[in-house]
Structure P
């Protein structure tokens, strides 16, 4: 019977900690779980798959502010929002929010994604080099969100900046960065209040109008819930898509043969998104908390125990996955969008916009290579490139 005190220890507070490190891989070989300063970490695929659906585990990320000793505006919003609700309250919020992410809306936006990608690539294609995050990933992610929620693209630079600043709350240095995070959160909510007021005065067929409509139904969204869900959609849509596109480009820089396969067969773009999210996800772990005492594989887990489900580690578990990065190989499902009842509500949009982006980039650019050192967020929590300079050649035709 395994004992918690005998499990390997991973210090997630260590500034240089990496979820892709040899330290984590060695721990995964020793045990399916490890001890951390924030609770237990689940390292293997089978155990993560079971835990992410376990009926005695609730969403645990609501404790992130508590773990960091933070109580400001971002922390208050984090505790209120749908992601961190459970039971009937979570089901109510999810049901009311789902129409804003309808398949019809996703399909209708694909031409916008294609036009946007072409426009951005055309602006730097002749240069033969760019800083990818600034030139493509960030404006693409931000303007996709603007299209989703029915905003003019003139807001994109401001929203991108606020999303970057709010994103520091997801890192291991949140306590240190709380003042800048809260300043951005305050500005984001002020912007959201303004947009909702404008949309009430002049309704449209868009995401925000759908949420406003949901606030007028029987089991309605409250005024605060409308604001919270819009902020979540803006922040989550920009932060995760920008980071994931940057991580995708990094993976292809390391595997240029795969880039050429994608260029030759654009039909691989959807599978390329899945392979990137399996091997290099921006969300490197999801968190759960035990609601009761229970036993799992002989391990006694006490009520209140926090479990960090290491999605990057689980989705590269050699018990189920071959080593390497291969967009042609069908793999088991990854956990890049979470799982179970907390599966990301915006995943259809994210999959679609990233598919179109990778398809266009591979079609237009060849001989991609690094063009200097890149800089990254910490390789844990939510990660991604801060800067990613690349060089390339334009494809003919």
Structure Q
């Protein structure tokens, strides 16, 4: 496999679960090892919002994802390259994965046009035109110096007709071959991306095609864009990916979806859910999800989670965090972010232990029973609703206000 030729890279599977496709392993990179399954916080602009690199290390974060498109716009890949690469620029010594800009084809569709050659963007920052081809996406990521780069892909919207999803998938396949041909960094792995919308047969076709091209790993894109849970499950079950390669599921981050995907053999994940929810007063616990703006926490002097080692839980109470959010203090977002980052790393540590012991299926069932059925869950969705300045307290169980 091409990945075995990369300097400082390797991937080994350590254990397989007895009743699911879940597995544990170790990904070796030039900036350290990552135990899998692993969760990567998103650092879009070379920072994970409301957290320092030291905070991330204390939370146990093994790797982060940074955004090629946004960094190419500001400050520019040349600036990052001259700074010594992303690691030196942002003061982060552990591994980094960069996306290709492909998701921005989907999320910034009103600013771009797609052709066989690549994508033409109008920058939302200043309106200038920005041309992104598979080759340019590779060049930018080599400038950034990430440990893992992704090919440029086309993420089809949901819903979309099958022929549109197939066209986006086949263009992604052609771009995959161009990406491989232009990539020449010996200390940077390159992952191909599986597309195909919500159609299992297209996903199976894409997995087979990308899997035989010789990438160092495989990413699965185009999910968590509004599809039904049943569609996510059907897509994951349709995938047959090379056992020897690491597998990354892009953009999926709800705990229940993560556990579903781990059971289908996925190794790595990234999502903004922990940090975005934290900024809206939403925190995750093993007994359910809490919205700290709710009135019931006004005199709740317990920690967010009793056995959590994060600063929010070891030093402060739910009542204090609620007060900080009400006063719109920056510390509120910082503490909630540290808690959520720590929660996700603790969850994945327990997942790895359960897989190693051959009881992942039982662990998943027990976790979801406590997490989804708990009375602590107050209807928190992927994006927390927060009240505008001066709004009254939020009644228990009722998110309100404007989107963060």
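For the set P, Q, ranking by relative contact order in percent (Cα under 8 Å, 6 or more apart) places P highest.
Looking at distance in nm of label points 7 Å out along Cα→Cβ at positions 123 and 299 for structures P, Q, the greatest value goes to Q. A value of -11500 for helix-only ellipticity at 222 nm (-39500 (n - 2.57) for each DSSP H run of 4 or more, over all residues; to 500), calculated from one of P, Q, originates in structure Q. Taking FRET efficiency 1/(1 + (r/R0)^6) of positions 11 and 251 (r between Cβ atoms, R0 = 30 Å, to 0.05) as the criterion, the largest value within structures P, Q is that of Q.
We did not get these values from a lab; they are worked out from the coordinates using the rules stated. On a predicted model such as this, the values are computed, not experimentally measured, just so you know. Cβ atoms are built from the backbone, for glycine too; each structure is taken alone.
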